[in-house]
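Each structure below appears as structure tokens.
Where a number appears in this text, it was derived from the coordinates with a stated rule and is not lab data. As the structure is a prediction and not an experimental result, all values here were calculated from the model. Cβ atoms are built from the backbone, for glycine too; each structure is taken alone.
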Structure I
């Protein structure tokens with residue numbers, strides 16, 4: 001595609017848009033033929049051409065090969081797109097947000113967008129943009145909020161208040177991205193958690209949770225619950241608002257990422273809520289679900305279940321429930337295997353340590369191979385492993401030795 005007269009450029013961009021919208025393969029072919037640098041140069045064109053060019057760039061950003069080529073254009077492209085946020089038409093703003101969603105996943109680009117006033121512009125769209133542009137703007141903000149170095153921009157712009165407003169009144173996509181963005185903002189900042197609660201965040205989360213129609217959309221809500229629960233006084237509010245039942249209700253769902261998020265939320269609520277909360281969660285039936293997750297599809301699911309159980313089994317009621325399920329101890333012991341990599345062994349160790357008082361449990365652990373595994377974990381200096389090994393040592397008098 002060559003840059004010629006305004007008329008020929010207009011005709012060419014119309015034809016290109018038509019081709020790009022037909023099929024992802026056409027996007028791949030156009031990118032391979034060098035369309036991306038041409039489109040970036042066309043962003044200096046008149047407003048009508050610019051809008052069509054932004055639409056083409058937006059379409060390219062939805063295909064992986066196109067996204068990589070756009071990233072290679074660097075700050076020049078980012079500057080153009082951020083300017084569109086403030087001066088473009090409703091459609092151009094929406095398309096710019098779609099492109100920025102693909103480009104805002106890298107740390108350098110996130111910093112660049114934040115330093116050019118992009119967060120303020122995106123929040124303005126969340127407040128006064130079209131329904132479509134609000135959802136995509138919130139998606140960009142959700143990406144940006146993952147990077148600690150620009151979270152100060154969110155604080156300065158009072159972003160939590162704006163996002164909670166959108167989470168209460170926007171489209172389904174806008175609400176999901178707004179909740180996801182708030183979760184990222186509060187993930188490591190207690191003052192932001194307190195602010196979110198003061199601004200009605202708990203009620204907003206409850207309304208979102210109870211209104212979602214697809215379980216996948218609940219993942220961001222579960223993440224927000226987990227981060228809020230990391231602050232003790234807020235955890236008490238969450239328990240009082242019925243979130244124990246809500247989170248346990250999704251522990252056994254069919255969506256892996258939601259199950260993992262739910263187990264981590266159970267861990268946070270149990271860790272900060274004390275024995276009363278741990279017992280309530282046990283009485284709601286979460287222990288069998290978590291035992292099932294110990295044998296889950298991947299390391300992340302197994303670890304999240306072990307995390308939750310390591311806290312819940314601090315209460316005797318939950319230990320009794322755990323012991324009744326014959327899978328529990330065997331599954332936890334298998335997680336000690338050093339060959340199972342990328343799983344934090346301290347959590348299954350804590351699960352088993354909490355059961356050492358029971359001779360029957362110690363026998364089951366040793367028979368399942370815990371002694372050999374734990375010896376290796378002691379060498380690796382895994383927290384709690386020495387205590388577990390000492391407890392298992394009492395099993396030698398039975399003449400029961402582990403097999404690896």
Structure II
């Protein structure tokens with residue numbers, strides 16, 4: 001528990017420091033462009049909340065080392081492997097010039113480092129023909145890199161509202177940590193609780209007032225950790241279905257895949273072109289309708305009121321994943337069911353036929 005508390009405390013204080021000294025770094029770190037289709041704030045906000053999360057994780061590693069834990073070295077190696085993913089995202093937060101392709105390649109490189117340092121590689125996905133291909137090392141390594149990079153990018157995609165990516169990350173990492181604890185995997189359990197603590201330290205400043213954003217650095221770091229823990233959990237424990245982490249991350253991953261389909265196939269535009277048609281944006285525009293007071297304050301309230309809808313949606317995959325983490329076919333069924341639920345919900349909202357249970361006055 002000391003690992004969780006230390007990660008939380010350091011992240012909380014470091015994030016406070018970033019907010020407090022905004023005037024010294026805001027010219028580099030601030031998001032002060034209010035004109036984009038995915039912009040829902042009206043004052044300059046720092047995008048480097050990932051710094052607090054990273055420092056919280058480093059503090060957790062130091063606690064493990066000072067306590068003489070045998071897992072301290074592997075914990076530190078996992079964090080070291082994540083440096084390219086975090087650095088690429090942080091560079092984008094500061095310069096606004098690092099494209100999504102470069103960030104994705106850096107995160108894939110981080111996954112390759114995870115294999116070199118910790119042997120983290122997907123050798124099965126519990127699909128017969130695919131598993132046959134994964135017997136070949138180069139194929140498995142490439143698949144692992146793409147999978148981890150894809151998860152990290154997906155977390156970044158949903159990072160559009162106060163508290164959304166942060167709480168989704170907490171939910172997924174808590175589920176991974178629970179199964180790691182049940183299996184007695186001390187390394188992965190400690191990575192998960194440290195990550196949860198660090199995220200919560202940031203979350204309290206991000207939600208509901210949006211005093212700081214997670215940023216690309218934070219999103220890619222969290223996504224990398226989710227991907228790497230998933231790979232290691234499945235690789236180290238044959239009793240864990242490979243569809244357990246798949247169901248856990250199905251919300252951000254399906255959001256990404258559906259967005260690519262929507263942009264490329266339906267609208268014939270570039271998949272990387274930002275738009276205002278993500279599910280979370282539609283929830284904001286068509287479900288969360290209450291507002292009052294000054295415009296900026298009302299916008300913040302509407303922003304923060306959006307995320308709980310998506311937390312609820314995410315729980316529709318996390319809860320069954322935790323209940324059935326050993327049972328591949330059940331997990332496959334829930335994954336398919338989530339995809340159907342997502343498409344149904346999206347169609348209803350985009351056609352102004354929002355289900356009554358979701359409507360607000």
Structure III
């Protein structure tokens with residue numbers, strides 16, 4: 001194997017095989033996670049050897065084995081193959097992203113027996129982020145971050161000569177990483193919570209950080225919009241494809257009649273604030289930076305996201321959305337018929353609590369954006 005070297009401004013560089021493997025692994029794990037959530041919502045706790053689990057761990061193995069081979073090939077391939085790499089244990093050489101992927105694979109494999117024991121001891125998870133799922137989520141995030149770092153290093157080494165292919169692959173890797181963040185916070189942005197303060201507090205704490213960080217390092221003209229588009233497309237695919245497969249619950253109590261795989265909620269309307277953030281990045285003067293730029297980004301994200309999502313929530317939590325397009329009848333089989341979600345009713349919130357929560361969300365959006373700018377500036381310097 002000939003490792004990738006710095007791009008010249010004149011040639012076109014193909015995609016290295018290990019990068020393709022890492023991106024495939026990133027896609028496998030995130031699709032597997034969404035499939036697994038649907039499996040638990042439809043069928044309940046099943047054997048460890050479900051297709052969804054196999055997709056998740058296949059992605060982990062693809063990342064670990066391909067990056068492990070890259071380490072060996074780079075380390076023992078001669079001094080010329082060690083440029084633009086990170087050394088580990090004074091012997092082994094590989095790109096930074098490969099090391100992150102390998103760590104992620106070990107974390108995922110560690111979580112597997114832990115998760116199996118947890119379910120046997122405590123039954124079905126009440127929340128997504130149980131202790132074994134947290135370990136698994138960290139491993140998945142590491143694999144996706146590793147794929148992102150490898151793509152980013154190739155893009156940054158090429159500089160202005162970076163091909164459009166690398167820019168698009170970076171957007172894909174960034175979109176999958178962002179999608180993972182939205183899945184891990186699903187408990188706080190379900191349909192029935194769209195008129196509650198916690199929905200916007202969690203969204204403004206997490207989403208601006210990821211969007212600003214990932215967009216800051218991109219060389220696309222519309223990076224934030226591209227990242228949000230990847231999230232939206234993958235989510236829509238799962239919303240529309242999962243219900244095509246018949247399935248029934250196998251674990252009680254069963255309160256809902258479920259005959260097909262339960263899809264996730266319709267994607268959040270993140271394309272709206274993402275588009276406006278891109279306009280700011282394109283048109284903001286060079287003198288606008290640091291906290292002043294973060295204040296603008298955070299305030300705009302909060303205002304646009306709140307306006308779009310609050311109004312959409314009124315529609316989405318009404319009978320008008322009960323169709324295959326929006327899938328608002330995606331009831332978990334053990335959801336009681338007395339719940340707010342089944343009755344399509346928002347939980348009552350006192351006006352003072354709502355106002356205080358929204359003010360907190362706006363402040364967190366600014367802080368999240370400032371951290372995103374700092375991390376994004378670091379990502380722009382990654383070349384190994």
If you rank structures I, II, III by Rg/Rh (Cα atoms, Kirkwood Rh), which sits at the top with the largest value? I
With distance in nm of label points 7 Å out along Cα→Cβ at positions 102 and 270 as the yardstick, tell me which of I, II, III scores highest. I
